[in-house]
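*Asks:* What follows are several structures.
A short reminder: the numbers here are calculations on the coordinates, not readings from a lab. These figures come from a predicted structure and were not determined experimentally. Cβ atoms are built from the backbone, for glycine too; each structure is taken alone.
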Structure P
Amino acid sequence: MKSSNKIMFLISLIGFIFLFIYFNLEKKGVSDFFESDEKLFLNDFSPIEMNRYKYLGEVADTTNHMNAYMNFGEICLPLLDQWRSKIEIGDYVSKKKDSLTLFIERKNQNYYLHFDDKDFDGAPPPCKCKKLSKNN
């Protein structure tokens, strides 16, 4: 291989790596690129604090494969399979900061819903609902 071909190959490779990282990190740190989906989700979910947020229904993220979110007005949590049948429209949901447990209040019952990391295959991060409403 000629030296000019080697140089062009290296420049192309460096350019590809740069563009790959730029478009795949979504303004997160390089260390996040190597984290598991579970850890990335928990890093975003754990700091959220909710105090009797009313569940308003589902909303879809049109910019990200139509991922379904639970709309709580201020915050939108991804609609995980483990939560799908356990939270109904009109329920009030509370969550303490750094907790992985949701407290559900319904007319006739109150209960805790613990995040199950064993049945977790990854999910988009929680976000402000305003971000999703701009897309819909």
Structure Q
Amino acid sequence: MTEWIRTAGKAITPNFQMAFTYVGQSGIGYMFDYDPATKQVECKSDIARENYEKCLAAVEAGTMTAQVEDFSVEFWDAGAIRCHCGAKVELSDDWRGTRCKCGSEYSSTGQQLRANWREICRETGELTDDDFLS
């Protein structure tokens, strides 16, 4: 029986940006990483910090506007299981499956694949060596 660590399902990669746009010029301006939990802009360099401060001054002067934009991306997370060897296996939705460090292979639904599944596919001509995980 498969032990699920994280079940499959939709997941979201969060991506929030503080967008500064010049008044009357849609889409022209600057964007900075934004953390909605702290409501803070994340400047990762001195140049980013300088540009952010210039944008704040431009908002004060009325030449720019600022708003938070959500560019988060939804994706399918195939989940994670515990292999019979005890290791955590991050599943992939790749049809070739996912291999644990011990050599066991699992389908995208967490089902352990039989050890000789490649040989059977080669014998039937369904797949070639180029089709398999390395």
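*Asks:* When helix-only ellipticity at 222 nm (-39500 (n - 2.57) for each DSSP H run of 4 or more, over all residues; to 500) is computed for each of P, Q, which one produces -5500?
*Replies:* Corresponding structure: Q.
*Asks:* Once mean count of other Cβ atoms within 10 Å over residues 41-48 is calculated for all of P, Q, which comes out largest?
*Replies:* Working: P: 15.8; Q: 12.1.
Top value of mean count of other Cβ atoms within 10 Å over residues 41-48 goes to structure P.
*Asks:* Distance in nm of label points 7 Å out along Cα→Cβ at positions 9 and 81 computed as 4.4: which structure among P, Q? All intermediate terms of the calculation are to be shown ahead of the outcome.
*Replies:* Details: P: 4.4; Q: 1.9.
Here the read-out was taken from P.
*Asks:* Right, something else. A value of 12.1 was derived for mean count of other Cβ atoms within 10 Å over residues 65-72; which structure in P, Q was it taken from?
*Replies:* Among P, Q, the structure yielding 12.1 for mean count of other Cβ atoms within 10 Å over residues 65-72 is Q.
*Asks:* Also: For structures P, Q, which has the highest computed value of percent of Cα pairs over 20 Å apart?
*Replies:* Q
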